[in-house]
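Heads up, there are several structures right after this.
Just so you know, all these numbers are worked out from the coordinates, no wet-lab data involved. Keep in mind the model is a prediction, meaning the values are calculated, not measured. Cβ atoms are built from the backbone, for glycine too; each structure is taken alone.
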Structure I
Amino acid sequence: MRGLTAGMNVDTQHNAVVPPIYLSTNYGFDGLEGRPPIDYSRGGNPTRNQLGEALATLEGGAGGTITSSGMSAITLLVEALVPIGGHVIAPHDCYGGTWRLLDTWAGTGRLTVDWVDETDLSALGAALTTCEDGPVHTDLVWIETPSNPLLRITDIATVSRLAHAQGAAVVADNTFCSPLLQRPLEFGADFVTASDTKFINGHSDVIGGSVVSATAEGAEKIKYLANVIGVTASPFDSWLTLRGLRTLDARLRVHAENTGRIVEMLTGHPAVTAVHWPGLPDHPGHRLAQKQQDGPGSLLSFELDGGIDAVRRFLDGLRGFTLAESLGGVESLVCHPFTMTHAAMSERAKADAGVTESMIRMSVGIEPAEDLLACLHEALERAGGIS
């Protein structure tokens, strides 16, 4: 995993082991014809470039662009790939922020969007060529796998093949896995994006995003447009993210160990009616996840018997887990997607996606497992009305 140590031991001026941070806004010219490789930090920055190169290496891509947030990465990709009035296919259970962006743009006429269950390949195939108004050319197929919050698994290779046959570009959001657990470009995606805020940084102290392109041409297109619309990340955020990236492998191993033990408790508890996690053999996407992922990940969701009242009892006095949005940090989090991460979705959209009031999403951290299990046991007993 060469990308995990990008920038280490490359300082030729002082032999610093850890790469320095370049905060300078601008860079000097050597005369009228002496334009430097980097002239202004919005368009290029040594620290940000190191992070882009690291993620491109890990994803197996031709180049990476680092953005100011995950949403700015999504905005950048849509601007780059979808013409005015173009057509997008997105998952019916996509991240609430992505849903809000596409729904907003659809409302202004910027684009049209169809929300499709991308695990249903027949429905996807039909949506690629036909919409409510008749025949359509699809410009972009957006994939999120595993999905948020039900952890549905989309077949990246098959979806990419179907999309490419109709001339559509394919973007895969790899936030939930990171490149150490999944590399969508290997399965035919044209671009992979992530909220670097999550696992890649891993410490809940940076907002950032990234786009990695399969081809050099695509990488140059994204890099150019990122500078044009001004969505590149700051040097300091890039430096912090690069520092967090170095421990990604170690963190993921502890995340995985803790998650396995927590799932075991959840699946055996009478207060829990369903657990959504691709590591479970009865998960609909279990076999596909084994094929295209290097592990089931540490995100899961579960549903409580008793609806919203049980959720309130679970959260009232909860220890060890923080009720907060986001995921992928060293700390354990829970959230209530219906009222938090997916609150922007319409009631119909939430129902179609399967986001219910009884559902809790959990991001398992790297704290001592016994502490997490004790706190979870207390909360489940409360949720189930067990004294």
Structure II
Amino acid sequence: MSHQQATQAVRAGIETDEQYGAVTPALYLSSNYTFEGLGSPRKYDYSRSGNPTRDVLADCLTELEGGAGAVITSSGMSAVHLVTQLLEPGDLVVVPHDCYGGTYRLFTSLAQKGGCRVQFVDQGNYDAYVEVLKEKPRMVWIETPSNPLLRIVDIEKLCVQAGDDVIKVVDNTFLSPIQQQPLSLGADLVIHSTTKYINGHSDVVGGAVIAKSETLYEQVAWWANCIGITASPFDSFITTRGVRTLGIRIKKHEENAQAVAEFLDNNPLVETVYYPGLEHHPRHLVARKQQKGFGAMLSFTTQFDQQTLGRFIKELKLFSLAESLGGVESLICHPATMTHAAMDEAAQLEAGITPRLLRVSVGIEEVEDLLGDLSNAFAKVSSVDSKFEKEVSHG
């Protein structure tokens, strides 16, 4: 009998302890395991290769994404790095021009070392995407919604156009498998920074790679063991505890994000709001087609100069100025100097990242408090500016 994803997340590893009947699975910290005899290893022999605690999380994410197997890694970037092990020198990778800054840095650095060739392209520009496919890429990297401008691309359309000979990878960090399942849309691999919504509490760093086929899973699992980037048992244990509440957290996250987006959209001091849940978002209908929800990430630009922007952020009490996302607490960041600082100025401008752009990870606090905090910050900044303008006008 199949169950809803929220139920699958809650029940991950529950009642699997055959020794004592513990409801929740045990934490196995052991680095190594005894052999039954000479030449007779058990299921686990060394924790870099395999660990029962890590496998509980891997099995859970495999089920949630509808894959054949998952590898749990030490960070989101190690998950990205793991996937690159499938490439040979000279292979071409097509990467979105507005990808996450860390991903941009990794691919450009690999290309500089001759590990692969990289072509950054606006995947929302279908003609440009089709043109680059003529160069016979080995891999297509897809990130939707994009970070930080929440651009949406049609996963199924891009995967079909790429063809069966191309490895299609989707970064699903912004939505989690609760809201989007790329493998069902044609992707071959899905990656997550489990640091974000999967764990959801900003207290552990991790990543995951979920494969659609057994063959691809075996390849990434082999490389993960080879280069030693698998996650620790304790981090896996904490992440599994976090994923149990994924379903209910996502509902509250999204409910709050929709309200915050609408509030900002109606604020005269805000120029543009980037959130797929707003009907005027240019890819609202695509998001509605391939997603089960619109997520809790949004970004916006204001009319503020840099000094005023700094004052606005300082006035916020319920939006912490920090990188990362997906925790229960609300965060705000300045992509140009924080998450995407690895991109040079030209690359930032090409991706649409300006100094006036702010990115928000909307938490699960009471929405009235979040809206009140934003309203108060806007009011204080606006009153200071008005006072300054009056003083100048009166000489």
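For this structure, a couple of remarks:
- Comparison of I, II by mean count of other Cβ atoms within 10 Å over residues 30-37 - largest value held by: II
- Answer label among I, II for the case where distance in nm of label points 7 Å out along Cα→Cβ at positions 118 and 198, calculated from the coordinates, equals 1.2: I
- For the set I, II, ranking by FRET efficiency 1/(1 + (r/R0)^6) of positions 54 and 262 (r between Cβ atoms, R0 = 30 Å, to 0.05) places I highest.
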